[in-house]
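Please find the structures below.
Read the figures in this text as sums done on the coordinates, not as results from a lab. What you are looking at is a predicted structure, and each value in this text was computed from that prediction instead of being measured. Cβ atoms are built from the backbone, for glycine too; each structure is taken alone.
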Structure 1
Amino acid sequence: MKQKKLAFYIWLVTITLGISTYLFFPEEVNIDFLKGLSEVHYITALVIYLLILSTRGLTMIPSTPLLFAGILIFDPVVLFITNMMGILASSTLVYYFSRYLGLDIYFENKYGMQIQKIKTKMDGKELPVIIGWSFFPLVPTDLIVYVGSTLRINIFKCLIGVFIGESVLNTFYIVSATLLLRP
């Protein structure tokens, strides 16, 4: 139990530090800084971008602002591959982190009847629901991964659904923003 509390507190501290850094040092955390870093240290910038994308799901921060920053910095194909790797890594972390914290057991105990109704309605339709949810830009993809973990949907089914939905959405964002922003 102590490890779960420690993981939870580390999670809260990470969120607080990330938000505080952005709020208190906006002149250091901006696109110009990232562009300069990526020109001098391209691989390092790409790795940092991937790490941020991979862990941001634990904070429920959407990946779209990061994607638009990436459009200004990276090649579109490299950006797509990196973005999808980060989203899948983030989804995997979210899936297992929610299990580690025991959210599935908590929701099962607290809302057992509602969970059973959702499981019954989603039975056999998990993949289309996850794809649709991941594709719809106004809802956080991480939330459906938390739900998938709580409902004990197979991790690979969750990741395939997230990949399909997010890859269509990311392709649209990258192509349209690249055409609009780059000469």
Structure 2
Amino acid sequence: MIYTKTGDLGETSLASGKRVSKTDARIEAYGTVDELNSWIGLLRAGMRNSEFSVQNSDVRFQNSDEQLQWIQNKLFNLGAALSDAPGQWIRESDVQQLEQWIDVMQTEVPKQRAFILPAGSETVCRCHVCRTVCRRAERRIGTLQNAENDARKEELKFVNRLSDYLFVLSRYIGHLLQEPEEAWKQG
């Protein structure tokens, strides 16, 4: 049964069984990670739409989809870690994997010479939405760490690197689609 009625009074259970308010910093942190995971699912769906129909046979787009699927699984791991499930859910090797993918994509995109606006195709913009939600998740995890004196080193590194990955992915997809970047103009 999907409904348990145990949350009807504004509380939920952590993986440890401890009951906390649904407004608890921990719930806010892993709820934001869950939201990010959903946005990444929407990003993946957009990558399969007509905008990419011509390029769908391009292995670079397939690689990006496989990477995003891996990331979605890691985000579930991150949620488990944030919900106090026992075990090590995020590892340094996960951070290194993101760094490897970033490095590969950066070999193809032009050198960035200015701040760029979150603009372009719908898929590029979805990357930017994912990036900003990821940054919010990072802030929520940082708040949790500060509130509970909780060591979240690997989790924070992972979401920090993930936001970098999503930014570079936005540039990479735009580059593959031959979309010009819009530079920020002061004033």
1, 2: which one has helix-only ellipticity at 222 nm (-39500 (n - 2.57) for each DSSP H run of 4 or more, over all residues; to 500), as calculated, at -26500? 1
Mean count of other Cβ atoms within 10 Å over residues 88-95 computed as 15.0: which structure among 1, 2? 2
Consider the structures 1, 2: one of them gives 2.5 for distance in nm of label points 7 Å out along Cα→Cβ at positions 128 and 160 as calculated from the coordinates. Say which. 2
Which of 1, 2 yields 0.20 for FRET efficiency 1/(1 + (r/R0)^6) of positions 8 and 40 (r between Cβ atoms, R0 = 30 Å, to 0.05), as computed? 1
With relative contact order in percent (Cα under 8 Å, 6 or more apart) derived as 23, matching label from 1, 2: 1
